[in-house]
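**Q** The following blocks contain the structures, represented as structure tokens.
None of the figures in this text is laboratory data; all of them are computed from the coordinates on show. Bear in mind that the values here come from a model prediction, so they are computed numbers and not experimental data. Cβ atoms are built from the backbone, for glycine too; each structure is taken alone.
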Structure P
Amino acid sequence: MDQPLSQEKLTSLQKQIWLRIAFALLVAMSLLYGINWISTPSVDRTSIRTANIEKGSIFASINAGGIIVPASEETLSSESNSQISKVFVQLGQKVEKGSIILQLETRGLDLAIENVKENLALKEIQISAKRLNSKKSINEIDSLYQLLEVELERHSVKASRIKQLSLTGAAAKQDLLESQLDVKRTKIELNQLKQSIQDIHSTVATEIEGLELEKSILGKSLIEQQRLLQGTTIRANRVGVVSWVKNQEGSSVILGEPLARISDHINFRVEASLSDFYAQQLKSGMRVNISYNKDNLGGELETLSPTIENGVMKLIIKLDQPSNPMLHPNIRVDVGLITESVDQVNTIMKGPFVNGSGLQNVYVIHDGIAVRTQVEIGLSNRDKYQIIGNINPGDEVIISDVASYLHLKEFKIN
């Protein structure tokens with residue numbers, strides 16, 4: 001007859017049964033996981049590019065190409081028709097204010113200055129001669145005047161004596177009349193001499209005034225010729241770099257022709273080109289982001305060219321740091337004209353994993369599995385996208401082309 005099992009034995013048997021069931025379940029789950037792992041598509045990590053979600057700022061921009069140019073540039077021009085005698089600088093050479101850039105031929109101006117000086121000396125001689133001649137003429141008239149004064153006195157005494165005699169009948173009335181006429185005639189002659197002296201003074205003064213005017217004109221001409229002579233030595237009017245120079249010695253130059261350009265070698269700006277399609281979106285003062293390699297500089301749109309050539313606008317951009325050490329002339333840079341910006345949003349490096357904006361499917365990697373996740377693409381610029389949706393800073397996202405995987409909900413990353 002069988003004996004009933006003890007409670008202790010029953011408990012031990014139950015534990016063994018549960019352990020076997022748990023082991024069987026574990027083996028089954030492992031088999032299922034293994035089968036699922038084997039059957040799940042996989043991608044080699046070396047064949048994809050990934051980036052992490054970052055929290056930060058992003059701006060939407062209109063992209064353009066630009067070039068670094070000096071913030072200012074001075075053009076040195078010829079002040080006369082001449083020839084280049086000697087060039088003292090080379091292209092790209094740094095110069096100080098007052099440094100000689102080139103020398104123009106001076107023979108024509110030297111001759112012109114000598115001619116003006118000779119004419120000035122001639123006018124001075126003519127003025128002196130006029131004064132001497134007028135003085136001589138006046139002296140001669142003065143001598144005549146003095147003689148006439150003596151003659152007038154003699155005629156006056158004679159007329160007075162005849163008048164006394166005529167009262168006693170000792171002199172004829174005819175003699176008295178003639179003596180009185182002699183007095184009047186002499187007085188008239190004296191007045192004429194006085195008038196002659198005045199006329200000589202007026203005439204000589206007018207002639208000398210004309211000569212002085214001619215002398216003044218010649219003096220101004222001399223000053224101008226000397227200024228032009230000084231201008232034949234072309235000097236830098238500022239500290240800077242020679243960005244262009246006409247260096248053909250012996251070549252002719254005309255009045256106003258540019259001879260050299262001196263550019264600011266410390267401060268710079270950006271000149272950019274952009275299609276006139278974007279003209280309505282631009283305004284002076286709007287913020288601009290300048291990219292060169294991995295460096296970024298800020299600035300603002302200073303000037304929009306009023307003229308458009310072949311559908312292209314010219315833009316001048318003022319930099320926040322115009323003397324930044326990374327800046328050099330003729331460096332080509334990427335220009336982003338900022339139309340909108342947001343702060344403290346999820347962003348990710350740009351790549352071909354999305355196409356346009358709005359709702360997009362991306363793959364977020366968790367524990368070696370790339371899981372398809374729907375997000376919204378917000379603002380974008382040359383470097384980054386704004387990511388909106390169920391995604392967090394630090395999440396790893398595939399940013400290479402995923403078009404061939406979009407039919408998969410998930411896949412392994414080997």
Structure Q
Amino acid sequence: MHSNSAKGSFWQQIRPALNMVVIVAGLGYFVDLFHITLFGVVRVSSFNSLGITDPDLAMKAGVLAYNAQMIGMMIGGLFWGILGDKIGRYVILTVPIVMYSVGSIANVFVWDAESYAICRFITGVGLAGELGAAITLVSETLPKEIRGVGTTIVATLGLLGSVFAGFFGQLMDWKSAYVSAGIVGFALLAVRLKVLDRNVVDKNKNAHAKVDRGNFMLLLTKGRGLRYLKCILIGIPIYYITGVMFTFAPELTKSMNIQGTVTAGNTLLWGTIGLTTGDFISGMLSQVLKSRNKAVAICLGCALVGCLIYLNLTGVTPFWINLMCFLIGSAAGYWAVLVTLAAEQFGTNIRATVATTVPNFVRGAAALVVSLFAYLKPSLGVVQSATAVGGVLFALALVSLFTLEETFGKDLNFTEEK
């Protein structure tokens with residue numbers, strides 16, 4: 001028998017997903033991506049303010065801070081994910097906010113590249129809890145027929161945070177931008193403390209009280225480790241695109257004979273507008289196709305084509321670079337579908353661990369991606385280095401996707417056994 005949520009008009013199907021739990025979860029992801037994108041937007045101006053004006057030194061300092069942030073997110077993802085499974089989802093929906101808000105404000109007091117990197121690391125650890133907690137909460141509270149709609153709403157709200165960061169980051173000086181990000185974080189904490197009911201948020205923990213919860217070793221047995229790795233590999237092209245194609249667009253386009261000046265602020269702004277658009281489209285596409293895997297495959301194929309076109313442009317104006325960033329972002333906007341797919345692969349006793357660590361290990365892998373790009377740049381050239389790295393990552397993602405179980409409509413009321 002079909003549930004009532006599967007009947008009636010499309011609007012009647014998605015309306016139950018527009019509730020306060022979903023909106024508050026989405027606002028958390030909004031703040032998360034606002035913080036992450038803001039660094040890319042103010043990177044050049046902040047380093048110039050610190051006296052790091054040489055292009056090569058500024059790029060090295062940027063890679064150091066970016067990698068510190070992403071490594072912090074890897075560590076934080078593991079910590080908050082295990083904590084969320086062991087003691088409940090409510091903790092990781094509230095406590096990390098304090099950490100990343102304080103970390104953001106602390107950026108104002110940095111004095112060199114190393115202190116900047118430390119602040120980005122602290123902020124990264126705190127930010128790691130947001131997306132996984134939001135996706136886990138939404139997946140476990142909505143009916144299975146519309147949980148993809150709920151996670152799409154979360155992702156779309158979140159990616160609007162990137163758009164706002166790209167816009168306001170260019171209007172404000174870098175210190176004011178970081179302070180504003182911290183204040184927004186504390187405002188989110190106040191809203192969550194008022195709106196979320198701990199008993200509702202942690203209902204699945206209470207329902208499966210006797211199972212082994214938050215045991216990361218469960219992911220490494222009975223074939224779960226390979227499944228987990230595939231989920232991570234599928235997501236890495238997204239952060240190749242944001243970490244290399246968008247963030248380092250000024251360096252990439254220097255050899256393309258561009259007629260004008262390309263700025264990271266604009267490429268990140270238009271790229272994240274594209275990601276926001278794409279996340280909504282991919283989420284709805286997965287609902288229409290009734291398949292997570294098919295929706296992600298279409299996105300990966302389109303993003304690959306877009307990257308190849310971008311890297312072969314010559315003699316164009318910045319308008320065309322910004323347009324390509326928007327189109328590539330639109331194609332690569334499968335973040336919500338990916339994290340939903342990953343959460344649906346595993347039982348409720350390790351679901352928060354998976355949903356929190358997969359996106360943050362993807363983000364953390366961006367540190368390796370950017371480092372590999374920088375390592376190959378002297379020998380291959382900047383464009384050829386980006387092409388080689390991207391080619392490998394897209395190939396791994398597609399192979400992983402085609403060998404992963406389809407989870408659309410899967411019942412999530414199960415646990416993983418040793």
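**Q** Matching task: -14000 is the computed value of helix-only ellipticity at 222 nm (-39500 (n - 2.57) for each DSSP H run of 4 or more, over all residues; to 500). Pick the structure from P, Q. Could the numbers behind the result be given before it?
**A** Values: P: -14000; Q: -24500.
It was calculated from structure P.
**Q** A further question on this structure: For structures P, Q, calculate distance in nm of label points 7 Å out along Cα→Cβ at positions 189 and 229 and state which one comes out highest.
**A** On the way: P: 5.7; Q: 3.9.
When distance in nm of label points 7 Å out along Cα→Cβ at positions 189 and 229 is calculated for P, Q, structure P comes out on top.
**Q** Using the calculated result 24.0 for mean count of other Cβ atoms within 10 Å over residues 77-84, pick out the matching structure from P, Q.
**A** On the way: P: 18.9; Q: 24.0.
Label of the source structure: Q.
**Q** Can you rank P, Q by distance in nm of label points 7 Å out along Cα→Cβ at positions 101 and 133 and just name the one with the largest value?
**A** The structure with the largest value is P.
**Q** Identify the structure, out of P, Q, from whose coordinates relative contact order in percent (Cα under 8 Å, 6 or more apart) was calculated to give 29. Before the final figure, lay out the partial values.
**A** Numbers: P: 29; Q: 25.
The structure behind it is P.
**Q** Taking mean count of other Cβ atoms within 10 Å over residues 125-132 as the criterion, which structure among P, Q has the greatest value? List each step's numbers first, then the result.
**A** Details: P: 13.8; Q: 29.6.
Checked P, Q; max of mean count of other Cβ atoms within 10 Å over residues 125-132 sits with Q.
**Q** 33.5 is what came out when Kirkwood radius over Cα pairs in Å was calculated for one structure; which of P, Q is it? Present the calculation step by step, with values, prior to reporting the outcome.
**A** Details: P: 33.5; Q: 21.2.
Going through each structure in turn, the value belongs to P.
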